[in-house]
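Enquirer: Some structures are shown below for you to check.
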Structure 1
């Protein structure tokens, strides 16, 4: 019912805002948690996952416990343990076991009343489904209402009428749901595949203690782990190397990359600068490498024109990674382009660890820009002008410059959302006799500024 009607019936009703994104995350965590009972598990299917979470009867999971129940002493003990643990987490749950997915779903939601779980014996799915409402067949609400209009309210009503007229009048989904619930048609359960652990281990028969042995072992682990990352189209952003000693002590070395990377040679260089921190003491009997943070990294097709740019970008990323691991990523900053045409607002500096948000602007999108930008622009004095009103001589910082060449104008309009900036700028690139090039602009007919100096 509507919220206003519900409050009219129960004024003390407590309401909370819904968060479907967090609900989906919680449901996925429960799926992983239930792997203790069966590796064959999946959240319920629906055309719209949000509707599944908003249904009055709540979201649910499917588990195939074939061959797993005996580990808990039978199906009763398994269901009792599952329900009690879920209730301790803070959820109300009902469970049922049956020969088919449809029968288990229907019984768990429409037949469990006095207890938290129910077991349908093998071969009795038809008997268990017959007294249940038609909504237990996982049919759309519109279909359920149309069946109610002709007097079909229970599943046994569908079992006792001819299938031909039913299929002709209603969509095929009605008979399909009925047959799958009864086991006449197989309904496969595709489980959620577990994530590939991004861990590589190397144990030694005898403890090692030489730095060269540690470096060779790290290289072997990197090659193994990078192959796993390649299978999942992932690149590492943070990697942890842990060494274990026979006395139980451990040492961890952490490296970070500014961009996703899975090149063993590059990652080995980052570790090589920190391997001296490892004190072998009485030796090292095991080394573990763990990819703590990963991001998608897919292979890209390049052509001959892009090969040089790609190589330069890789060299740039390698330098950034080495500097970040040596001095700390918070101490490195790089330029970030912003969505503004005003020169002093178009760029800014951000920590290198946030470089993934950077938008690169090509030379085609903007006119030439000076290498050095003055902030704020400095006003100049126009000494002489040409017939068309452009300056031919100006004074800046007590020095007079004579203009020999001039290019422009490049008009930059003010940003309408900044009410304090209403002047349109006309930029010119000028050059004097000695080859010095300046970036001048006028925001009205009389006031001129120098905004930058070209290299």
Structure 2
């Protein structure tokens, strides 16, 4: 090979294997994001702004429930399974499945409890939320098991059934004139539940191990920090929608939800990274050491940041056009909201990368600290900003809280976590963690 050819080939060799081999995970997340995007647009075009506001608030709660699942089940699954032998992997997956069952019972049971004491209209929405919680939790658990088994094609097929199915169902309901907030949620829940049951069947061989209390304890020891952090994260990114509904109007929450959808394509990068990156970083750290893992994170950051910023700038410039394209004339005049959310999305992307780095090092307490500081900013500034500036105040509160969390996380990542936590993470990567009794 000539010197010129070698110089051209070198950058390709430096591209992280995560990106070069990540075609199916990226396609998978693209399918999920496109399906959620399409579903939301169908609903937004079929119901009034008030109805879409209710839909936005319901999905906000459901995304928060998924975040708890990520803290207590799927997040630990991606990282704490690294370095185990096949039998240890089966034992761990079986153990964590018990936590998942309890979580499903709680998350599906709470909206049913609300339905028992609410008025008829609220009860219908609450029951539909319970159906989605059951479906999403079941399907996501099976999907993540497929991922840790490197069965990416199986995960893609399952997601196409779940998320593609919800698009087809909502289109059919819209064509029949029967698409409402409730029927849209029911369509999402039932298609996810079907895919979830099929996914569980596909991973049944991984659920036959003997549960380990050691594995459960290890998971919860980290998960409790992550879950507490997700409660704080809810205040950072989700509370503004509810503040708008309470202090301004439910329709304002609908506008916020419609503007957020414009940036939805960015989720292809965000969620594919959050799904795969902690797992890959943990493996690299276990096999090659801390420096190799840090180098991989830096390279991914350098490669992904420019296109993300370019996309957000383009969305900010064309915000009014995109709103008109997606929703006709229902949300005209809110292009400035899209521009603010574009800035929020850039910060959110960077926060996701550093949080993935922290979690790959099992620094769950550091993640909690960053989320708690962000939540304090969100609550402290959110009420005042929403009360005084309305919709603009809600997005500004999201930006301020996310920026604060990101700064805290970078400082903690560079320091190796809060005092004593890095040592705990190192101890847990030893033989006891790899093959617990």
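Enquirer: Quick check on the output: 5.0 is distance in nm of label points 7 Å out along Cα→Cβ at positions 116 and 316, derived from one of 1, 2. Which one produced it?
Expert: It traces back to 2.
Enquirer: With relative contact order in percent (Cα under 8 Å, 6 or more apart) coming out at 22, pick the structure among 1, 2 it was computed from. List each step's numbers first, then the result.
Expert: Details: 1: 8; 2: 22.
Of the structures listed, the value fits 2.
Enquirer: Out of 1, 2, which one gives 8.0 for distance in nm of label points 7 Å out along Cα→Cβ at positions 68 and 388 as computed from the coordinates?
Expert: On the way: 1: 8.0; 2: 3.4.
Comparing all candidates, it corresponds to 1.
Enquirer: For the read-out Cα Rg over 2.2 N^0.38 Å, for residues 44-187 alone, a value of 1.19 was computed from one structure; give its label from 1, 2.
Expert: Working: 1: 1.10; 2: 1.19.
This value belongs to structure 2.
Enquirer: Can you tell which of 1, 2 yields 0.05 when FRET efficiency 1/(1 + (r/R0)^6) of positions 220 and 396 (r between Cβ atoms, R0 = 35 Å, to 0.05) is derived from it? Before the final figure, lay out the partial values.
Expert: On the way: 1: 0.05; 2: 0.45.
Attributed to the structure labelled 1.
Enquirer: As an exercise: log10 I(q)/I(0) by the Debye sum over Cα atoms at q = 0.11, 0.12 Å⁻¹, calculated from one structure in 1, 2, equals -1.03, -1.09. Which structure is it? Can you show the working numbers first?
Expert: Working: 1: -1.03, -1.09; 2: -0.87, -1.04.
The structure behind it is 1.
Enquirer: Hey, helix-only ellipticity at 222 nm (-39500 (n - 2.57) for each DSSP H run of 4 or more, over all residues; to 500) derived from one of 1, 2 reads -9500; which structure? Let's see the in-between values first.
Expert: Working: 1: -9500; 2: -28000.
The read-out comes from structure 1.
Bear in mind that the values in this text are calculations on the coordinates, not laboratory data. On a predicted model such as this, the values are computed, not experimentally measured, just so you know. Cβ atoms are built from the backbone, for glycine too; each structure is taken alone.
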